[in-house]
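Peer 1: Structures are listed in the sections that come next.
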Structure P
Amino acid sequence: MTQSDMDYATVLEKINAINAGKHRRNHPLWISLLGGELSRPQVMEFLRQFSVIPLYNHFYHGPLYVSCPNPKWRARMAEVVYEEGTGNLYSNGVPHWQLYIQMGEAFGISAEEMYATEYGAGALSVRSYLTATCDRSFLEGVAATSLAGEAQVPGTAGKLSDLFVEHYGLTPEQAMFYAVHEEADRDHSEAGLEFLREFAKTDMDLDLVVRTVRDAVEVNWWMYSDIHRRIEDIE
């Protein structure tokens, strides 16, 4: 192992520690959600607020495709944008935003209502943060969306999909959004070492990646806390 490899491995350890320190599965919102403790109206509010990610994903991954300086990685970004917009890779030709809408409809939220959601401070913070970060640089954008955001999806998305079927009566097709992301986000987030070797060429780059992951995890955690506060008054 070279010195460079050792540095990258150390950075990945730091990133993993940041994710573990505030992993979504350990947040009270997700503990209640995955435990089947929330009422249908509470789940509906969760889905409305969380829609700020899947319904506006083009604001996040779209700029990363444009700004990516490497043709090989640009193709990867193209796959992400293509899948989100078409669903032709993982979800039988159903775009991910549409999967999310049909899941909301299964809970009684119309598409019009979902798009008219009045977002709380947490959701607005996440959308503003991701939009600004992905517009600013490819390095920061991938760190925020993949090394932080998508890295926490595997192990929770599949469980949530199963829970929606077993506890809330959805069909597997209606709950497909989270089942699809169990697989898709694992693929997106597992190339961390390769990404660092390709794009983080200096100590400053590595420090920037770590700071960005920490910031992204903090902003996501804040959104979960804000949603949790919002649903506490819903029966």
Structure Q
Amino acid sequence: MTLSLDRQNAYRERYQTLHPDWQPATRVYESLIRTRLTAGARLLDLGCGRGGVVEQLGSILERPVGLDPDLESLREFRLKGVPLAQALADRLPLQESCVDVIVCSWVFEHLDDPARVLAEARRVLKPGGCLIFLTPNARSVIVLLNRLLKPWQRFLVRRLYGRAEADTFPVRYRANSPARLMALAAQAGLRLDALRQVEDPTYLAFLPLLFRASMIVSRLTPPVHLAGILVRE
């Protein structure tokens, strides 16, 4: 019983048919990015992996840069001509005030010291620049289950979702609630300019019956994802 990404996306399309105003978190995230991109903007993909958002946005990006601590992911980066570097989010190899937009997806949940990371983000952002993020909501049922099953996380992710263990990184959830994000942003000298909480009933949709049950649960519990914008004043 494996919930592949293709199957999960099929359930998302079905859910969107039932709820036309709903969009998956990745689409919400991409929309937030597009609202902040301007001609000539320098964009940093923090935790770029093998391509991610830079690959999706493609031609509208003029000067993207990618940083990631995982060297193997950088070696497998799918786009040519994008400057890449192996680096940690709390020690960015960049000058002060040199970036217009930082995008950061599926990174906050792994941070040991999110306050330090946000301070580094503020340092490299130009005044008025922003950090746009996508991350799980620590208050959601999915994250609560993930915490309960933490000792078996690597095995379960491979068995249930078909993902390689090499792509499963330790999670901390130290910047993963609206209240925590607001506090960390204020501490770093950033302003939480937008925050979208996005439900997604597909993570437990291993069977049609579970999908129907998850749709009910998702309406009664905190959303699965948080997407938002932090601005340097």
Structure R
Amino acid sequence: MRDGRHRMGKSLTFAIGDIHGCFEELRTLLDFCGRCAGNVEHEFVLVGDYVDRGPASNEVIAYLMREQATGPRRLRCLLGNHDSMLSVAANPARTDADLMQWWANGGEATLDAYGLDDPSDLPADHLAWIRSLPFCLLENNRFFVHAGIRPGVSLNAQSEHDMLWIREPFLSSELWHGALVVHGHTPTASGAPDARANRINLDTGACFGRPLTAAAFDPDELGPVFFVNSDGLRFTTSTASAPK
């Protein structure tokens, strides 16, 4: 990772952490990323959790769907555990436990945002979009995923449950995982991204009143070249690089 004087190359990929219904923060961050990129071609990878806890899950989903379909930005969206819980809770075959697990983890805010009493009444196209989301993306020696991976298991053998839910032993592992893992899911205590040699955590707790954060990657360097957040800050943090 270089400092703020980094000379940007031909393209940038911005990875964005957990959104959780924070629509205004999302729009602000996307626009700020675009300003930071300037004339450099850029795209976005979002690591999931678009719904629950925050005030505007409906607007987040509608906006992402619209941007993917017609907008000038290239957005690639991954599935988060909250999106998965909503999908299960909205299924007619759900159990009471499925519904209560989602509702107790911020689902009530999603129902309020949509003005509904039952998740099965969400717009069919919104549910279809959520159910179409992939679990992960491997690109340029970076593995983008919601929660993380199981250490010691090859990337192509990771379980869907771990990719959506894992914390330990992933968070404390110092192993190299075969790629730099870029993830969210576990809010950082500081409200700043957690950049380590083997992983980057971008969940900075936007739904708890903290900024929404993105990491900017270019093709020539493994770790982020800089970070930006929805407070309009551009900054760097500790170096992430592949072990020799």
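Peer 1: To test your reading of the models, identify which of P, Q, R gives -21000 for helix-only ellipticity at 222 nm (-39500 (n - 2.57) for each DSSP H run of 4 or more, over all residues; to 500) when calculated.
Peer 2: The read-out comes from structure P.
Peer 1: For log10 I(q)/I(0) by the Debye sum over Cα atoms at q = 0.11, 0.18, 0.21, 0.25 Å⁻¹, for residues 27-106 alone, the calculated result is -0.40, -0.83, -0.95, -1.09, so let me know which of P, Q, R that is.
Peer 2: P
Throughout, read-outs are computed from the coordinates displayed, never taken from laboratory work. Computed from a predicted model, the values in this text were never measured in an experiment.
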